[in-house]
1. For FRET efficiency 1/(1 + (r/R0)^6) of positions 76 and 132 (r between Cβ atoms, R0 = 41 Å, to 0.05), which structure out of 1, 2 has the highest calculated value?
2. One of 1, 2 was used to compute mean projected area of the Cα convex hull in nm², and the answer was 9.8. Which one was it?
3. Upon calculation of FRET efficiency 1/(1 + (r/R0)^6) of positions 28 and 116 (r between Cβ atoms, R0 = 35 Å, to 0.05) from the atomic coordinates, which of the structures 1, 2 produces 0.60?
4. Where does the value 1.00 come from, among 1, 2, when FRET efficiency 1/(1 + (r/R0)^6) of positions 20 and 108 (r between Cβ atoms, R0 = 35 Å, to 0.05) is the thing being computed?
5. For which of 1, 2 does distance in nm of label points 7 Å out along Cα→Cβ at positions 124 and 156, calculated from the coordinates, equal 1.6?
6. Looking just at FRET efficiency 1/(1 + (r/R0)^6) of positions 12 and 84 (r between Cβ atoms, R0 = 30 Å, to 0.05), which of the labels 1, 2 belongs to the structure with the highest value?
7. Comparing structures 1, 2 by distance in nm of label points 7 Å out along Cα→Cβ at positions 100 and 140, which one has the largest value?
8. With relative contact order in percent (Cα under 8 Å, 6 or more apart) as the yardstick, tell me which of 1, 2 scores highest.
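The numbers here are math on the coordinates, done by the rules we state, and not lab data. All of these numbers come straight from a predicted model, not from anything done at the bench. Cβ atoms are built from the backbone, for glycine too; each structure is taken alone.
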Structure 1
Amino acid sequence: MPAKSAAQRPVRYVTYLLTEVGRICLAEREGAICDLFLSADVTLAEAVERPTRLLTKASRQVREYFAGRRQVFDLPIILDGTDFERAVWAAVRAIPYGYTASYSHIAEAAGRPRAARAVGAAVRRGRISLIIPFHRVIRSDGSVAGGPCGELRQRLLDLEERWMAR
């Protein structure tokens, strides 16, 4: 099958917002959220910057999350991934606010108990952060992954802990 031309591809609308953890990129395609990146340097090519009704609602929910007034997102999402990735993302989405789960726990919940490394890869490929709380997946020793992503994930966990303590 030939690749779709730009005129045939669904339009992706995007908006950006500033939060206490930096710039967030939110994108919508076909009436559902398809991307939420927690990265200041993400700019989506071939996207129209426009605050649609859904992106406005999503932005409001993200702000409520950072203000401690939202624990669960109520937004339609598009999950582009393999069956295993979607199973992982569903298991991650089930982790309650303020709690964490290990990669091995998620592997078990996704039906592949020996696939903890594959869970890590699926988490890294996830494109809808916060709505799917990838930051809540941690190592079995209780630590988060290293590097800049690890620092951001720890900040989100600290934020949830702070709001849970109130």
Structure 2
Amino acid sequence: MSEKTFNVLILCTGNSARSIMAEALFNTLGKGRFKAYSAGSHPTGKVNPFAIEQIQSIGYPTEGLRSKSWDEFTGPDAPQMDFVITVCDRAAGEVCPVWPGNPITAHWGFEDPAALEGTDDEKRALFRKVFHQIRNRVSIFVNLPLTNLDRLAIKREMDDIGRMQV
């Protein structure tokens, strides 16, 4: 008997850095238990090259990654999500679409590395820091015994993970 694959949508405003990195981390660390997607309320249309560097560091393929609108996940042909996670404060404060299937939602806020004005080395360092913070939270979540927990327990766990100092 195979274990359920959970669909997770990670949202940010621009869908160029944090949500893209979280998508790759869920798909890598989830080892087939998770199928992750990312999107933005106002996508930039391109993935930040420093995010690509971090994703490549875990061996995740980057050629299919793209900045896209969350509208792609609201239609009848969109995959039904089990979880929707916002990773930036701005997206968390926006009115989100109604997601088919009533997914469990949470907010895991992270500093925006794409907003840093600085040298490439400073940008790279901040991307690395945020990538590791996201990795820590994703790692904890993908290792929860989700099939043994009810919705309320999962929601509490997601919220607790979001409040963690990473």
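1. Structure 1 comes out on top.
2. Among 1, 2, the structure yielding 9.8 for mean projected area of the Cα convex hull in nm² is 2.
3. Attributed to the structure labelled 1.
4. Structure 2 accounts for this read-out.
5. Considering all the candidates, the number was obtained from 1.
6. Largest calculated value belongs to 2.
7. Once distance in nm of label points 7 Å out along Cα→Cβ at positions 100 and 140 is tallied for 1, 2, the winner is 2.
8. With respect to relative contact order in percent (Cα under 8 Å, 6 or more apart), the highest-scoring structure among 1, 2 is 2.
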